[in-house]
1. Using the calculated result 5.3 for distance in nm of label points 7 Å out along Cα→Cβ at positions 189 and 397, pick out the matching structure from 1, 2.
2. For percent of Cα pairs over 20 Å apart, for residues 133-204 alone, the calculated result is 49, so let me know which of 1, 2 that is.
3. With Cα extents along the principal axes in Å coming out at 112, 52, 44, pick the structure among 1, 2 it was computed from.
4. Of structures 1, 2, which gives -13500 when helix-only ellipticity at 222 nm (-39500 (n - 2.57) for each DSSP H run of 4 or more, over all residues; to 500) is computed from the coordinates?
5. Out of 1, 2, which structure matches 0.55 when FRET efficiency 1/(1 + (r/R0)^6) of positions 21 and 181 (r between Cβ atoms, R0 = 35 Å, to 0.05) is calculated?
6. If you work out relative contact order in percent (Cα under 8 Å, 6 or more apart) for 1, 2, which one comes out largest?
7. Using distance in nm of label points 7 Å out along Cα→Cβ at positions 13 and 45 for the comparison, can you identify which of 1, 2 gives the largest number?
8. Upon calculation of Cα Rg over 2.2 N^0.38 Å, for residues 285-348 alone from the atomic coordinates, which of the structures 1, 2 produces 2.53?
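Taken together, the values in this text are just the output of simple stated rules run on the coordinates, not laboratory data. Not measured: the values here are computed from a predicted model. Cβ atoms are built from the backbone, for glycine too; each structure is taken alone.
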Structure 1
Amino acid sequence: MDSYDYIKKQDAEVFATLEGEETREREGLELIPSENYVSKAVREAQGSIFTNKYSEGYPGKRYYGGQPFTDQVERIAIERAKQLFGAKYANVQPHSGASANIGMYFALLQPGDTVLGMDLSHGGHLTHGHPVTYITKFFNFVRYKMKNTETGEIDYEDMRRVALETKPKIVLGGYSAYSRELDYQKMADIAKEVGAYAVMDAAHIAGLIAGGVVKNPFDYGFDVITSTTHKTLRGPRGGLILIRDSEEIAKKVDKAVFPGLQGGPLMHVIAAKAVAFGEALDPSFKTYAAQILKNAKAMEEVFRAKNVRMLGGGTDNHLILADVFGSMGIPGKEAEEVLDRVGITLNKNVIADDPRGPMDPSGIRFGTPAITTRGLGEKECARVAELMIEALQNRTDEAKLNAVHAEIKTICAAFPIPDSFV
């Protein structure tokens, strides 16, 4: 257990929630693909003295005095981010992935401009133009989809047709529930043909890119990458904008983030980003990133053998989207609740053209970043997949659910959450 001595003495109610969460994480398996465990070094940085400091502006150009160490730590974070992704410029101030995307939009677009992004039901993200978001009041969003939901193939011909018809200013890659790799060259070519920026929202796969186990969009001519700094990158919760080589774009991004959208940056979080980027630059991170993919494949093989349909037919990255309603007659919400009951945390998720609603969809989404951090390998991940299916098939049998839960606790005890990764 972590030491929360001051909170324990001062605030028993909050201390109880911290204790509860620590127990939950220690005794259960985290399969939500957008979550991970951070090192104690990252947590120490995020809880550090930098939380006291206001630092509006950028290194060397702050509005308040007393900035020598904030400037230093932000520069460290920037340089490490650039090195990780092969970028010439980086902005480490966005508070979240959504903030990074919104900052990118306002940097590159004028009100009314068009963005071509992935349809939410086919794996895209809310910030890519879902009607419930306020960003759609400023910009026009059009969508592309998968050509074949069984293979995950994107319909690039239709993407090009829509681009030629609507003349977007941004061709946007990225997703939150898509399990295959995009054809960056085709997307960059389409963007170039219509005079658009090629942008990748790499929030989910940033750590895989940094680890060198999936393609880097910058190698195919993309102009900008946005990302979170958690998920596969295994850092604190926050955002990041990377610019391949354009000083003009970098200046626009900086101005859009501050003063355009945000006030003072969260310097304690930026310090934690710097620590996490340093961890990702360690050679061991490449091994970690490669194991994420191996573990996802091991789980894929079990679900295929058990005849559970996976959108895209499987995975090339860290996540799997399974149609449990179509394959097993179990709504996604119920599947999430059953698995939570046995110590496996994942999330319900819509599938492509889902006949069910988003609050009780047909699918579940799960992935391997966090359990790989714990040290599970292919054998253990395959067993976890078997236990998931066993629990779902026996969801009304308390004795069998108890047995699954007990085995999950045994796995957790054998693979404790590590304090350090380097």
Structure 2
Amino acid sequence: MTLFALGINHKTAPVEIRERVAFTPEKLPQAFSELQGTTGVNEVAILSTCNRTELYCGLAGDDSAPLRDWFSRFHELNLADVEPYFYAHPDRHAVRHILRVASGLDSMVLGEPQILGQMKQAYSTANNAGTVGQLLNRLFQHTFSVAKQVRTDTAIGASPVSVAFAAVSLSKQIFTDLEKHTALLIGAGETIELVARHLHESGVGRIIVANRTVEKAHTLASEFGGYAIALSEIPEHLHEADMVISSTASQLPILGKGAVESALKRRKHRPMFMVDIAVPRDIESQVGELEDVYLYTVDDLQEIIQEGLRSRQEAAQQAEEIIDTQVGHFMSWLQSLGAVDTIRDYRSSVEAMRDEVIQKSLAQLARGQSPELVVQELARQLSNKLMHTPCSNMKQAGYDGRAELLAAARELFNLKDN
């Protein structure tokens, strides 16, 4: 069986194409049903995210044309229109690809962890559909183990590489225990949503979301167990916030020095950590002059992000070394499958010889022959039967000058060289 990966991702195709070839959860049952009836496809799993659509398959042979044809037909596309965006990886290259994907090395954001969860879901869905056999089961279990090793043995996901991640990383440096602290998030766009998600995953105590549109703030806050306020209500709640992270499209500052001074008095000058991600800035620069305020701008975060990228790139090199080794381990297992049938057939042959000799020996004992002579005869006959075919083949190999077969026989039977 040939292991094969066929896919399209953010590196090979624009979003317009990726959208058209995505598999929605509703489409997956039909896809699995059709793939099971596709010539040459023995096993299959489908990974479909916003950045990639990939098929991992066990094929009966090495012809992937039926798979490509099915893919284009299923998405109602001409093969010629989608073919330029495909990448195809057989065997060892397929193993390397799936290990790199699961470890975050092939992601748009280097080292991002979400892809591993998406891959586990893809495996579970295919397994439930009955399209996972011995090959893909072993491949995915190996993949999950390697991805865990990469996360454990390298710092691939430890360093901040996004503004949101950098902001939360800074807050964790200042507040050792986020559970005891409150975060005020100003805005409700994508960046603030990511900040909220990172803070929630880090165990922050409370989240307050302030936005011009309270309904939008409420939608975001409710997702993370927080509560929403209007921008006009910020002065009433500012003293509650140990950290303030702001990202709006406002052309004028949201927070001024006076409002922050008032909040600090109500806080009895307990320090406040502030990150202004917005351009133009949401927080007046004079706020940074206050003694008990740690104010960072988007430029400050860029330095952290660049350092994080360098750190992740170094970790990625270590991850690639781990993957090189683990590809070899999986391919060794895959190659060992070729010996299984041979071992099974040889064992059956030997057991048949054994049973034949045993039946003759039992008949001799039943006729009253000496047990000692019967055992000796059994051993002689079994030895002759076991040696006959290998010895005949080795003689023929010597006659034909096949030195490599004779060398293999010496290794197989563990014979020491003279």
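1. Answer by label: 1.
2. 2
3. Clearly, the read-out refers to 2.
4. Attributed to the structure labelled 1.
5. Computing FRET efficiency 1/(1 + (r/R0)^6) of positions 21 and 181 (r between Cβ atoms, R0 = 35 Å, to 0.05) on every structure in 1, 2 gives 0.55 only for 1.
6. Largest calculated value belongs to 1.
7. Top value of distance in nm of label points 7 Å out along Cα→Cβ at positions 13 and 45, among 1, 2, belongs to structure 1.
8. Comparing all candidates, it corresponds to 2.
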